[in-house]
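Just below sit the structures, each encoded as structure tokens.
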Structure I
Amino acid sequence: MRVMAFVKATEDSENSVPPTQQAWDAMDRFNEALAEAGVLVAAAGLKPSAEGKRIAFDGDSRTATEGPFADARALVAGFWIWEVKDMDEAVAWAKRCPNPMPGPSELELRPFFEGEDLADFVTAEELATPREGERGKLGVA
């Protein structure tokens with residue numbers, strides 16, 4: 001199963017406080033362990049919300065709002081996509097993760113919708129046919 005691990009933002013990440021060299025090295029070792037175990041699919045850090053935009057949808061209406069956005073704890077500072085056998089394995093990897101922030105922080109683990117979850121929308125034949133190009137790289141999307 002695929003899981004996305006979200007690194008929740010903090011005031012430090014929203015203020016572009018860089019990690020220490022020790023924290024950077026610890027995270028690099030963790031990412032290498034994920035890769036060596038065949039768990040790591042993708043990972044990236046995100047710039048602060050001040051550099052982002054939000055698009056609000058209401059029927060046919062679309063409204064763009066510029067960051068920064070309030071409540072840093074509700075924002076995402078980075079992510080991993082992991083391929084694991086189950087949520088227990090994802091939790092075990094998350095517990096091995098070095099603290100991604102200088103102070104208190106948290107990860108959120110969310111499973112992806114997989115083919116079997118979409119049986120009401122997609123036929124078995126469609127799921128069995130790989131998507132071409134970039135869209136097919138990460139799965140069902």
Structure II
Amino acid sequence: MIRNRKPRGATFIECMVALVILGAAIVAAAQMTVTVMGQQRQATQRQLARQEAANLMEEVFGMSDQQLTEFASDGRDLELSETARRWLPEAVATARVETVEESPSGKRIQVEVRWTDKSGQPVRPVQIVAWRFDRETQP
């Protein structure tokens with residue numbers, strides 16, 4: 001009596017094809033994970049730079065008129081926090097103060113934070129601008 005034998009299970013070639021497909025999916029998932037982690041790091045750095053610029057702006061904005069006048073004569077680097085120095089490679093923060101002569105008179109304050117990425121290329125800087133107007137005295 002001749003029996004029709006139906007194959008039970010997968011052949012060696014079918015197993016190899018399945019392993020190749022699974023390997024390709026794992027490689028694609030790993031590449032995607034690395035890309036997402038890089039983008040997340042960039043977003044974290046940009047958010048930290050924004051916060052650092054806001055903190056520095058608050059510090060500069062609170063200076064006396066005499067101190068702001070000294071800033072107006074020469075833009076100077078500001079001291080970054082320890083966290084910013086750790087997370088932002090080669091970070092530099094600068095403040096520029098320009099005197100505005102039109103009415104109402106005052107000062108335009110700009111704080112900028114610059115840093116580089118992992119490959120050493122400069123990243124688009126974060127800038128914050130504020131205006132501080134002189135108080136006009138009433139007669």
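Structural remarks
- With FRET efficiency 1/(1 + (r/R0)^6) of positions 20 and 60 (r between Cβ atoms, R0 = 41 Å, to 0.05) derived as 0.30, matching label from I, II: I
- Per mean count of other Cβ atoms within 10 Å over residues 76-83, the highest-valued of structures I, II: I
- Among candidates I, II, the computation of relative contact order in percent (Cα under 8 Å, 6 or more apart) that gave 39 used structure I.
- Top of I, II by mean count of other Cβ atoms within 10 Å over residues 12-19, largest first: I
- Mean count of other Cβ atoms within 10 Å over residues 36-43 - highest-scoring structure of I, II: I
- The greatest value of Kirkwood radius over Cα pairs in Å among structures I, II is that of II.
- Taking distance in nm of label points 7 Å out along Cα→Cβ at positions 52 and 124 as the criterion, the top structure among I, II is I, with the largest value.
- helix-only ellipticity at 222 nm (-39500 (n - 2.57) for each DSSP H run of 4 or more, over all residues; to 500) derived as -7000 - corresponding label from I, II: I
Each value in this text was obtained by applying a stated rule to the coordinates, not by laboratory testing. In this text, all values refer to a predicted model and were calculated from it rather than measured experimentally. Cβ atoms are built from the backbone, for glycine too; each structure is taken alone.
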